[in-house]
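Down below are the structures I want you to see.
Each reported figure results from applying straightforward, stated rules to the coordinates on display, with no laboratory input. As the structure is a computational prediction, the values presented were derived from the model and not from experiment. Cβ atoms are built from the backbone, for glycine too; each structure is taken alone.
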Structure 1
Amino acid sequence: MQHYVDITLLPNDEVGHYFLWGKLYQQMHLAMVAHNRGDNGVIGFSFPEYRTEKARLGSKLRIFAPTKDELTELNIAKWLSRFSDYCHISSIKQVPEHTQYALFSRRHCRTNIEGLVRRRVKRKGESLEQAREYFVGYTVDYSLLPFVELESLSSDNLQESRNKFKLFIEQKIITEKQSGQFNCYGLSKIASAVPWF
């Protein structure tokens, strides 16, 4: 990871911080899907103001790529054109020589029982009642990790009201550089590190 771009959120009284995170991240997810053509990407995301104590991502998204051309090809300004009043996109910069590294990965937390029921009906072919019976006594998995709330855009969710879900993001600081692939959320797929500064 040799180059990066910073996106700084600019919330105001009308457009709140968390609402803006959701909209910006949704657009960046779409950009990553179009760019990666799958879940094996070379572009990774970082959250320079990430804090677990207050479960916050901060107001900055840092996007890394191995080359300047990869970031240029991603065309961030095009994907965020609707939000030009609500975010600032920096120019492409070179990563400093000596940095720490961090892994940012998705953490699945099962917090929506109805979502689990629907998934079981679809995957197991059970009735709604059978699936609900399966989850009687189920303990919800809560998380104190920072998250972004997104809308599911998968093909089976084309109805008017899309299902919302929380994308919990976990950070792990590491001492050595680890190369790998990133998913279409810009998060570590398998031990893929980004510079941390």
Structure 2
Amino acid sequence: MARTYSYSADFDAETEELFKEAVFLGEGHNGIVYELPDNKAVKIFQESKCCKEEGEILKKVSRSKYFPKVYNMGKFYIVRDKVEGHRLDHYIKKKGFNYEIAENLYYLIEEFKRLKFTKLDARCRDIYITRDNKVMVIDPKQCYKRKVNYPRHLMKGLDKVGVLESFLEDIRLVDKKVAREWEKKYKQYLQNDEVE
């Protein structure tokens, strides 16, 4: 559940002007997000450290089709592309799951490898499905700090909405070896989780 804070950001003049037409989109653990004109969004952070970390990640991945483009950054805010679509878990509950989404999630994890992420994972709530079933990551966190070598949180989220088996079946069609590896690691994770 989101915590409500009092947010304040010292915007530059251009962002200040855009913010006059801002529309609230949502609030998460690290910040609050508003839609801006011209299909942009601004995320205002509670802590400058989180803003800096997310901004640095978005700059490093700026050429990737899986992440929003950054236009401007301040100490407590980032102006970036607004990601259209629906959260992955919400999308699945509403419209179901299909091979195309599974394949796109596989290629998202492959992109994480290409970008040299040490965390090959993302939560369902941080992945959006666009109109054409493409995937976008809205909230990259600790991608170069944490070490997770398979999509554990993603699989946990897919399990929670009842499509993990479909996902793994589809991944087997794309890459049998990876599907076996992910399934084995996820089962080990569940067994370790039960023991604790």
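If helix-only ellipticity at 222 nm (-39500 (n - 2.57) for each DSSP H run of 4 or more, over all residues; to 500) comes out at -13500 when worked out from the coordinates, which of 1, 2 was used?
Structure of origin is 2.
Work out which structure the value 1.00 belongs to, where FRET efficiency 1/(1 + (r/R0)^6) of positions 96 and 136 (r between Cβ atoms, R0 = 41 Å, to 0.05) was derived from one of 1, 2.
On the way: 1: 0.15; 2: 1.00.
The read-out was computed on structure 2.
When you work out relative contact order in percent (Cα under 8 Å, 6 or more apart) for each of the structures 1, 2, which one comes out largest?
Sorting by relative contact order in percent (Cα under 8 Å, 6 or more apart) in descending order puts 1 first.
One of 1, 2 was used to compute distance in nm of label points 7 Å out along Cα→Cβ at positions 112 and 144, and the answer was 2.5. Which one was it? Could the numbers behind the result be given before it?
Details: 1: 2.5; 2: 1.7.
It must be structure 1, since only it matches.
Could you figure out which one of 1, 2 the value 0.20 for FRET efficiency 1/(1 + (r/R0)^6) of positions 72 and 120 (r between Cβ atoms, R0 = 35 Å, to 0.05) was computed from?
The read-out was computed on structure 1.
Can you spot which of 1, 2 the value 57, 39, 35 was calculated from, given it is Cα extents along the principal axes in Å?
Values: 1: 57, 39, 35; 2: 52, 36, 31.
For Cα extents along the principal axes in Å, the value 57, 39, 35 is produced by structure 1.
With distance in nm of label points 7 Å out along Cα→Cβ at positions 48 and 168 coming out at 2.8, pick the structure among 1, 2 it was computed from.
1
Any idea which of 1, 2 comes out highest on mean count of other Cβ atoms within 10 Å over residues 16-23?
The maximum falls on structure 1.
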